[in-house]
1. Determine which structure produced the value 23.3, 75 for Rg and Dmax of the Cα atoms in Å, calculated from the coordinates; the candidates are 1, 2.
2. Among 1, 2, considering only FRET efficiency 1/(1 + (r/R0)^6) of positions 366 and 414 (r between Cβ atoms, R0 = 25 Å, to 0.05), which has the greatest calculated value?
3. From 1, 2, which structure was helix-only ellipticity at 222 nm (-39500 (n - 2.57) for each DSSP H run of 4 or more, over all residues; to 500) = -20500 calculated on?
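Where a number appears in this text, it was derived from the coordinates with a stated rule and is not lab data. On a predicted model such as this, the values are computed, not experimentally measured, just so you know. Cβ atoms are built from the backbone, for glycine too; each structure is taken alone.
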Structure 1
Amino acid sequence: MATSSDPSAELDALEREVVDHLFVLQPAYAVGLGLHEYDGKLPDLSEDATGVWASRADRLLARLEAADGGGLSEDRSVDRFLLRLLLESPLFDLRESNDLGRNPMSYLGQVSLTSYLSREYAPVPQRVEAMVRVLEGVPTLLAEGRRHLKGPLPKPFVDLSLAIGSGLPAHFAEAEEFAARAGLAGRIAAARALAEPETARFLSWLREEELPRAVPEFALGPERYQRLLFVREGIETPFEEIRRAGAADLARNQARLDEIARAQGTSVDELFARQNRDHPAAGEVLENARRYVAETREFVERHRLATVPPEADCRVEETPVWGRALSTASMNPPGPFDRASAEGVYYVTLVDPKWTPTQAEEWLRSFNHAVLRNVTVHEVYPGHYLQFLHFRRTPGSLARKVYLSPSFVEGWAHYAEQLAIEQGLGRESPAAEVAQIHDALLRDCRLLASIGLHAGGMTLETATALFQREAHCERLPAEREAVRGTFNPEYFCYTLGKLAILNARGRVLASRFGSDLGAFHDAVLATGCPPVGLLDTLLGAAPAA
């Protein structure tokens, strides 16, 4: 019988308390994991409520610290560390980066109906009622935002919030259209009548009162940036070492691109121009995406790169209206607790009928055949969809099923792009590797810009020039990438995670897996989605000296 001094029993009890407490602050996270008892809930982001939440998180952290780690198994010691990060990460947002006091997206970002629209996990009336509850909670949420946000606010944060917020009415309209198919449009219409005026009022307040006095300052600073690396990814490596690793990866990718251009007797710019000219017609994009899903699955299975579970089933759909402004393509996978269906939804953004012929052509050129196949590798096989199928099947602890590391998730998908090229996907033409390297250059620059903007005094103009010069971006997308780094420093995650997986592969592939790539990848995916700082520990690899 377990006693109060039994460290395993203590951790079992604490584990559930920590996870339940996390979901009080982040119910949408729980819904995304497949825990639908949290459907329709919005968090109470008032200063009083978040203060109470933080105080309880402190007490839980103290109990975790006091638990006897020496009496735990190695696996449960890892879980204890994960539970610590699950609390320290939101505490960082509340106290150190002060997201609720300076970033309006902390409020607007809560107003998402995507989980209810995209996945058929329950009957339509049940999903509609969840959306109704979200919409009915919008007035209280945004009123709290006006009280809690204390300007002057960072201008990039206000600009983004205005851009994203302006798309919410279309998002709400999509929900009403969805509900209409079941004769429930009136339920959404009534809730929209509450949510939309308050959304408009919040955006007017931002535009008229906060935007005129917004300031350019946004940086976390070196100390908080280093702390961010720890609370998100369990990383204590100095960020300067991470910057050097990113710069080395950038140089490697650039050298390979130059090598391909020389072999083709042309320039890098002409390589991109050739690739862009080879694009599908507007009406062929979805058909091509479906073909690439089938092709990449067959490639993974033929080369035994990883196990494809038998329940794998991914459908390809057009990106809904509310997602088009932010996404070229995306994956909506099943969560680890979602037992209703293993189906994944691969969204691809098509040409907008309202665009001019020139705009449509520009979009299709940027979404050419080679790029679309590379995106499919990233989003579906062996990228995100395969990754989440394994996550869903992992017989891990509660802590491991809840922890979702951005650098592991995006790092795996970015690693998958390089893996596919290494194994010969698209070998018949240099375009496949050119597309993969082009995306890698962009991700390398994101890591360098993140560190530079938040810990190195880099200006937005310098960051923009970095993307233009090193990633071959045009001025407008380069500006957007630079601005993204101000409010999303974690876009370092693609390169950081990829390099962590490559480093672990170099250390253990031969010694532990007999050079069997499939066995190595299955082992990596069986870890769940842990912070990349723990990857070596979980694989039994010696960390780099």
Structure 2
Amino acid sequence: MQKRILSVSLSVTALIHLLAGSAVTQQANLSRDLEPVIVMGVDLSGLDGVPLAELFLYKYDSAAGWQQIPFQIDEKGSIDGGAPDYFVPDDGLLDADDELSFMAKDGGDLAANSWIEDPASQTFGRYQIEVSNPLAAGEANWVYLYRSSSLTTDPNLADYISWSPSANPASPGQDRISSQFYEIGHGENGFPNDLLITQAGGGNGQDIMDRLKFRATIPFLGSSLPLDEDDIQFLASENDSLRIIDGKIRIIRELNASINFLGALPFSSPPLFYYPYSLEFDVRVPTVAGLLTSLNSGRVSLDLNSNASGMNLVSANNSVPGFTVDGTADPVDRTVDNVLPGGNWFYLNGPQGTVVHLFPLGTNVGDTRLLYYEDSNPTPGSDDTGDGQSFGDTGIDIIGNIALPLTMGYRGYFLDSNRSSQVGAEIASYEANKLVTAASNQSFGDVTSVRETGGTELPKSFTLFQNHPNPFNPSTEIRYSIDRTFKGAVILKIYNLLGYELKTLVNEPQTRGSYEVRWDGSDSKGRQVGSGVYIYRLQAGDLLESRKMLLIR
């Protein structure tokens, strides 16, 4: 009898439907609708080398049928074999280090026995991408990445976010980012200094931000030199550059400018990622040989302006009723170590909208880590930057013996005003427990054979489970099960997010059964890798499945 191989990651519920001979339709029930989903090209190796113009993303609705959804694929090129870079032109073909992005809320139902009505797509494989919630068993939805030479992009697809260049040619850093829900403008140094939550997004449309602040003191000849965001200069006359990727799902933005520290030094900002509801970036402070190896203090904070007056502040260690933003100092609990690295959320809410800040940071950075909160109203023109005042200026303060290199992160969510403070803890838990994706390569023949036979035969494949624990330090266990014996070796490998292979954990023939493999966080040369997201990929025959895991040192 001919074998019918469907794919590698059907849910238990879907398999029960198959065995019962009914149509396979598992309803989408993912409750996390604020987050983007990023899938690496290495997870889509069956489409490696395919022109990006031939790729289309769909969801399946059991009532309404197939619908295209917004997505983008960001390529990464390199110069002379250097590190992959979003802003280096590539070849227009899907590669291992390219990134597919879409919004989690746009996923649909499981469509294991259905295909879009496009004959050209039937000659190629598709990828079923399951998006699941690690915090709630059984919560998932699905999207389908098709290849076709005849499809066209639906002109009515939402463009979630857009970019407008500066109206002042002499100050190109003063551009604006607009989503359907918020707007952010930038100052002369190219960093955010305007924020409003639109009326359509559930706010009142008022600009509530003074500026994003950076602070550091640098050891120098037995003393300290101060450094702040005003020391960053971005000038068209100096051939400084602003690099932009303007997509439907996210805008990636990077500055190449200079910083004044004992003279002008080149300064490149980290990529800033603007999504429909959020902004995120990681500031990496490098060492400078013979000049800079540590900091005496450091801070990242977001300062609001007087339009934020009346907003309510609640944080992980400052519970309801919290404090009112009013320009009057408050006795806040500045302790944060018990909620680092991902639980140090801060919630601000009022008719202006809801803002949730997170400042990821390791628990061993510097001597002391404190919540920074300044709500005071000194005389305008004081020695502080920006408007010289502080309304709900919130961030993380690090004091004493800060070894470089150092990474300080920021995650900001900009939401409607009808959000309770519970959303702060929810978003922090989402950041610590990222959505899980599982990509399965499927062919038209496999899908239609299940439909034609009523699904009476159980697909034979393997299952790759989420690693445990996750996040982990120093090691984690990876489990998988094999439902049939494959020709050749079963291969389990570890990759970084750039698609580079780090280590092979398994490469041998294996029979049916369950297996468990430990990864100790080392590469093929025994070196410990750093904190970050890694991919583990299982291959057996022509089947592949990948999952992500988070290592926190």
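1. Among 1, 2, the structure yielding 23.3, 75 for Rg and Dmax of the Cα atoms in Å is 1.
2. Result for FRET efficiency 1/(1 + (r/R0)^6) of positions 366 and 414 (r between Cβ atoms, R0 = 25 Å, to 0.05) over 1, 2: largest is 1.
3. Attributed to the structure labelled 1.
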